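Scrolling down, you'll hit the structures one after another.
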Structure 1
Amino acid sequence: MKRIIVTGSNGQIGVELTPHLRKIYGDKNVLATARRKVPGTVSEGGPFELLEVRDGKTFSELIRSFKADTVIHLAGILSAKGEADPQGSWDINAGGCFTALECTRENGAAFFFPSSIAAFGPSTPADNTPQDTIQRPTTIYGVAKVTGELLCDYYHLKFGLDTRGLRFPGLISYEALPGGGTTDYAVHIYYEAVSKGKYTSYIAPGTQMDMMYMPDALNSVVKLMEADPARLEHRNAYNISAMSFDPGQIAASIKKVIPSFEISYDVDPVRQGIAESWPNSLDCTAAKKEWGFAPVYGLDRMTEDMLKRVKK
């Protein structure tokens, strides 16, 4: 039975991945950590410890005392927030990743790192973006994600550490609101469709971005970490995506369920600039071939489920 530590467990992914892992491996076998304790979330229902991910001494002691064999390192600052505080973003995202890898190496555990489509940039091929291609991101968030990818490769090649990772697209969820990412509009639009019947998008019409429904993202983490290592040629930073759409397409999907829904636009130049530097669509062939990546939600199926579940 696995013994797992999850960092950043209060974040958008962590708040859903932690209970998902507890259902699979048992509540007592998944230790949630975060910089602060938030009542009613993952701090309840299983073991929880406060952790600043740059505190290597405490981090290593937690891995050792919990007898963890896997570290799921989710702690980080998202893209839009990162641009408001580049130094803080770098310290947490890159420095925290380096500390987490070193602590994992010291204790012989496996390591999961969530990269992002932000690891690409405007010089990357935008359509059907290859698994292996040029990566010159123009945000501090993206620079830190590329750094994390390379660090994971280094620790595997240098020390034999079992590192694995995914390049997440925008993640859409009814359980947890996002926390400052460029793709957040694709979550907010559903909540405002239900509560207001209309939405003002800060992303311009025609701006394609890759997306995935959270249940597919959670299953992908587990499937990759359970995969036969002999099949993993890339091991880190697999392209994964379930769909690609622009604000008008998601609005059209919502109108199939709520015909009176209306969308308007008030473009945020910062987030729009970030979005335009990212791919329109990803080539996920490597993930499908090497560990069986197979998302089940497309846009319309996700829309129907989201609109049933979001609260007014």
Structure 2
Amino acid sequence: MYTRQCRPLSIAAILDVFESVNSALLRRGENAAFDIQLVSHDTENVIHNKYNTLRVKDAANAKLILIPAFKSDDGDIKDNINANLELIPWIMKQYHQGAEVASFCTGAFLLAATGLLNGKKATTHVLATYDLARNFPQIDVQPEEVVTHDSGIYTSGGATNTFHLLLYLVEKYCSREVAVQIAKLFAIDMDRDRQNYFATFLPTKDHTDTLIATAQQRMEEQYNKSATIEEIIGDIPSSRRNFVRRFKHATGITPIEYLQRTRLEGAKKLLEKTNQSISEVMYNSGYNDVKSFRQLFKKGVGLTPKEYRDKFNIIRTN
């Protein structure tokens, strides 16, 4: 699909991969696997002479619909969805008639707006997963996943994770052999199964709940102290049940998850920017048990503390 406010690079990557698949098959004397078409609101704004471009109202039945990423700097995500409302009924109709649907990066928000992701796992760019969970609470958002697939619905994480979903689809519709050939052509490692170590915890603060804002500030100021969530927010004037409900409504996650991610983010920064030992990093980010810290870090980040430091530390010693 050629959506309004789409990221041109996302469109280019999708077209390039499927065109390369067809070319590879034709060179082997086989038929092309994909009949590539661009479907959009209108055709005059789609600058692409190579592919047949159809208005959505004229598009025939599809077998696979691909939704590109939105531009991250082109307005609020709700504005991007509203600009593409005309496409939503068509996507839903095609899916219910047997088409499969895949979204790439922040294209997941348009797919989410169709309701087709309700009750299903989904992922998106690591910096957008919290907004996806907050705006569409019926979706089982998987921030760490590179690719998700459920009942003919596919999503991918951000940036280069697009290629991992493309390879997944190529393998499904063609073969493992073709997918490996394309992976080599584009120099893509096929074994990436997590994207969470690329994430930065950027908590939601654009709500109007001052009590929750106070709790957030306290956790961010005191995360490096070995204190429980109850000790940090113990005098907040609200019942535990009501506070947890309000906190999750405002931020998309529970208070415990918020404190945990704040601490892990603090640990990541120390691993990136200092030569502190793993034990020092542990204590300075609010943990007091090495084994527990390593387990929580590996689960939350996808790498061990040492692996993370080896990959991202900006201080290099001889």
Can you say which of 1, 2 returns -12000 when helix-only ellipticity at 222 nm (-39500 (n - 2.57) for each DSSP H run of 4 or more, over all residues; to 500) is computed?
1
Given a computed value of 32, 18, 9 for semi-axes √(5λ) of the Cα gyration tensor in Å, for residues 215-302 alone, which structure among 1, 2 does it belong to?
1
Working back from 28, 17, 13 (semi-axes √(5λ) of the Cα gyration tensor in Å, for residues 39-158 alone, computed), options 1, 2, answer is structure 1
If we compute mean count of other Cβ atoms within 10 Å over residues 151-158 for structures 1, 2, which one ends up with the highest value?
2
Figure out for me which of the structures 1, 2 the number 18 belongs to, where relative contact order in percent (Cα under 8 Å, 6 or more apart) was derived from the coordinates.
1
One of 1, 2 was used to calculate mean count of other Cβ atoms within 10 Å over residues 7-14, yielding 18.1; that structure is 2
So mean count of other Cβ atoms within 10 Å over residues 103-110, computed for just one structure, reads 19.2; which one of 1, 2 is that?
1
Structure with the greatest value (metric distance in nm of label points 7 Å out along Cα→Cβ at positions 223 and 279, set 1, 2)
2
Give the label, chosen from 1, 2, of the structure having the highest value of Kirkwood radius over Cα pairs in Å.
2
Across 1, 2, FRET efficiency 1/(1 + (r/R0)^6) of positions 23 and 71 (r between Cβ atoms, R0 = 25 Å, to 0.05) reaches its greatest value in structure 1
Identify the structure, out of 1, 2, from whose coordinates distance in nm of label points 7 Å out along Cα→Cβ at positions 55 and 167 was calculated to give 3.5.
1
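Values in this text are rule-based calculations from the coordinates and carry no lab data. Everything numeric in this text was worked out from a predicted model, so none of it was measured. Cβ atoms are built from the backbone, for glycine too; each structure is taken alone.
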